[in-house]
1. If you rank structures I, II by FRET efficiency 1/(1 + (r/R0)^6) of positions 106 and 154 (r between Cβ atoms, R0 = 35 Å, to 0.05), which sits at the top with the largest value?
2. From which structure (I, II) was helix-only ellipticity at 222 nm (-39500 (n - 2.57) for each DSSP H run of 4 or more, over all residues; to 500) calculated, if the value obtained is -19500?
3. Compare mean count of other Cβ atoms within 10 Å over residues 114-121 across structures I, II and report the one with the greatest value.
4. Given that volume of the Cα convex hull per residue in Å³, for residues 250-289 alone, derived from a single structure, equals 55, which label among I, II identifies that structure?
5. Taking Cα extents along the principal axes in Å from the coordinates of each of I, II, which one would give 55, 46, 39?
6. Upon calculation of Cα Rg over 2.2 N^0.38 Å, for residues 18-81 alone from the atomic coordinates, which of the structures I, II produces 1.17?
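Coordinate-derived values only; no laboratory data. This one's a predicted model, so the numbers in the text were calculated from it and none came from an experiment. Cβ atoms are built from the backbone, for glycine too; each structure is taken alone.
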Structure I
């Protein structure tokens, strides 16, 4: 079957070849989930286990890209086929299977406060190698069947979609952006980029607050180290150090509403060259929870300021010693 000849307005889902493709996509997503779980949740090297970039994030991205693409298909079926939706899900499953990082030490200038240590992710390398693994697995499925389950065009879309999730930062809107996402990026590529950063708009306040706290725990290695040392009875945390940790946590929480506001402000631009009617439906029916996320994260930050250090740690998901 020639991918380019697929009629996006017809019932591709009834084609036996499509059903086989869908089965292989599910196999691929399951394989990617297993990679993420073993590498970043069950690693014997504790620092490699990640609070945010784990299986839940991967599953969330797959679910969000499916919501985005299915809504487009519902409104404008000529723009996308059911096969495209499955291809997007496959790319979403693999988009974060690699997570390389460096431990970055930042010298403290405050008396009685230890140096700060953060996880500096190798963002471009992570996405490039994740894309490679996605393509390698798709190629293995083709070889297993001795024919094209994934077409050449699929390989191009998968790679471009995963590379579109490479993050940057927009200081004007105080939020994360994806510089590889262009106005004319293919729809599957655009959907994966939006799904990767889509929690605030799609999933709402509770999920957004939880995600923000998880990312904080993942990135701040010195806090993790200090709490683990306390749990083992190896050391205590000084009052000065507690205040430094507390200040960093509160600062992060206060930034979260701005992050969501920035994502909301950029949505129309990031929807690119989609037809206006599609954009409007996506904003109203899929990306409809920005305000909820902004308010929930603002309320959480305000309440957090009133908590003791121990209560604050628990509120942002640290385990009790």
Structure II
């Protein structure tokens, strides 16, 4: 990799990817419409990246013709949590936007690293979930991300556009924030923000639903491994930790680290929520040598330290 474009580069995953790539002497261009991303996320590297404010669902990419990336990290999304309220916008970003990315990659001879969603599998039929698990989309977001996977396969078969697909587990880490306007309330970020503000956390369902929580630095490390690999045929890999953590367990860890004891309030289940999730990363391990390095406790501790540091500056 020498010249990369990151769609959604101002988001929290994108910012960690930038953090890794700036140390590798890579030319980096960020495409972001800043609906959920923030310039603060890459403030430390603003002089080392090109930033173009751009909506990937826009059909006109002509003014991006000067870009010649060898790799495109396609991270931009409209969130799952809001896809039932605004399925049309979700389709525009996650389907039309992804189609635009692959069209651009075809013209520029770029390799695409496409981040998809493990929720495509729905409620698991077996554990841990592997790449051959049946499809059971629960929300428009899941269906739209699956369409993106098909675009990757089609563009490779017809045009030879190289790509790697990663279905991500539940990602968390520094610079992930709650966005009420978009209905974006990530589990760890939402619970930490609530507790640190001495408010009563709302936990939907009974809190015993589980997620495979993966720390953001483990994610970006594997995305880079995939980009540098010889894999190019739109093969799909699960990116996970092969461990499940309940919402209640995550909240207990947060209380332990923060030293706060606030009894949460339980409310009804969210539409499309999944009961359990454990994903195998064996295929990614065999292909890229990927092994997650961060435990849930360590990742949450790092997030809380970051959150407190940010608020101490205000």
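1. Working: I: 0.25; II: 1.00.
Going through I, II one by one, FRET efficiency 1/(1 + (r/R0)^6) of positions 106 and 154 (r between Cβ atoms, R0 = 35 Å, to 0.05) peaks for structure II.
2. Numbers: I: -19500; II: -10500.
Only structure I yields this read-out.
3. Comparing I, II by mean count of other Cβ atoms within 10 Å over residues 114-121, the maximum is at II.
4. Numbers: I: 55; II: 127.
So the calculation was done on I.
5. Numbers: I: 68, 42, 27; II: 55, 46, 39.
Source structure for this number: II.
6. On the way: I: 1.44; II: 1.17.
Going through each structure in turn, the value belongs to II.
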